[in-house]
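K.L.:
What follows is a set of structures for review.
Each reported figure results from applying straightforward, stated rules to the coordinates on display, with no laboratory input. From a predicted model like this one, the values you see are computed outputs, not experimental measurements. Cβ atoms are built from the backbone, for glycine too; each structure is taken alone.
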Structure P
């Protein structure tokens with residue numbers, strides 16, 4: 001199923017509910033609550049927006065899988081489902097960012113690992129390991145591994161992944177959404193040249209994070 005509508009499909013139940021509440025308040029003549037509910041409805045529509053994104057198709061460029069702010073760039077050694085040496089980039093998504101996630105590179109999905117967890121604020125370091133998260137491993141055509149991890153935040157209570165293991169993804173293709181504030185961690189090969197800096201603002205499917213060697 002394609003996920004290219006101007007509103008992510010997961011948002012429609014929230015939007016319809018808010019519209020019903022707004023209409024009911026208007027019918028009851030409670031003006032200030034009607035206005036408040038209408039504003040909240042606008043916020044919900046904005047949260048689930050799903051804009052088109054375009055990028056320069058340069059060789060080896062890795063693009064951001066999420067809108068938000070770069071809060072961490074580090075070299076890491078990890079073990080478990082994600083194992084090996086990587087350059088890790090963490091992107092914090094606040095409630096005003098677009099929350100649809102996009103593939104950072106072309107490749108085949110080798111594995112998807114979902115972990116139940118807690119709901120610490122997504123800008124904390126411990127969120128990477130302790131929070132509810134969904135890990136996706138992509139294998140590029142030349143055999144490189146790229147992990148990207150959807151992480152629930154303090155408010156987020158639902159991680160949605162639209163893809164399955166074995167599927168091929170194109171760079172910039174939508175693969176999921178995290179509802180109401182969250183984080184995405186990207187694990188890149190250790191010889192990747194990073195082009196972003198701490199506190200940079202990035203856009204999913206558009207901003208270059210770096211270049212594979």
Structure Q
């Protein structure tokens with residue numbers, strides 16, 4: 001169904017490739033959904049770096065903030081598509097939760113998103129280790145952070161494997177978690193719909 005080791009592999013190989021080549025998606029099926037979700041995190045990571053640039057002017061920061069909102073919305077939509085794929089697969093296989101099946105606090109899609117962010121963090125921490133101008137103390141600090149990230153990813157990947165097995169066996173429910181973000185919706189964000197109403201009243 002879903003191979004967690006393959007997900008980690010896709011995250012790593014795309015992060016390396018996308019830092020020298022355009023963002024692409026050569027995968028099929030569920031792997032294509034994994035790559036798409038990861039690509040939004042990749043774009044979001046680098047846009048957030050721009051937002052923290054001390055030389056950025058107010059206009060640039062405002063533009064970057066709007067871009068971050070758009071990318072974050074796309075990222076969350078992609079998480080939902082991962083969970084929707086799994087829900088469809090379970091239905092096709094006729095897999096139903098057993099009586100007394102437990103509920104989990106995190107969906108597989110959310111765990112995959114966290115693995116994606118860890119892949120990005122690992123790549124950029126490793127990049128810091130390659131800097132020639134930094135001190136040994138700095139490198140030691142980075143190496144410690146890198147080791148923590150690797151341990152976290154290993155444990156998160158194992159936890160995701162266990163969760164998927166419980167879902168497959170019917171011992172755990174799977175329910176896509178709807179983010180229902182309001183800030184980008186012109187009908188739900190009061191600053192957006194109030195502005196629209198004000199514009200309509202203008203002569």
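K.L.:
Compare volume of the Cα convex hull per residue in Å³ across structures P, Q and report the one with the greatest value. List each step's numbers first, then the result.
P.N.:
Numbers: P: 120; Q: 177.
Structure Q gives the largest value of volume of the Cα convex hull per residue in Å³ among P, Q.
K.L.:
Another question about this same structure. Looking just at distance in nm of label points 7 Å out along Cα→Cβ at positions 37 and 173, which of the labels P, Q belongs to the structure with the highest value?
P.N.:
Evaluating distance in nm of label points 7 Å out along Cα→Cβ at positions 37 and 173 on every structure, the highest lands on P.
K.L.:
Here distance in nm of label points 7 Å out along Cα→Cβ at positions 61 and 165 was calculated and came to 3.3; which of the structures P, Q was it taken from?
P.N.:
Values: P: 3.3; Q: 4.9.
Answer by label: P.
K.L.:
When helix-only ellipticity at 222 nm (-39500 (n - 2.57) for each DSSP H run of 4 or more, over all residues; to 500) is computed for each of P, Q, which one produces -24500?
P.N.:
So the calculation was done on Q.
K.L.:
Turning to a different aspect of this structure: Taking 12.1 as the value of mean count of other Cβ atoms within 10 Å over residues 77-84 derived from one of the structures shown (P, Q), identify that structure.
P.N.:
It was calculated from structure P.
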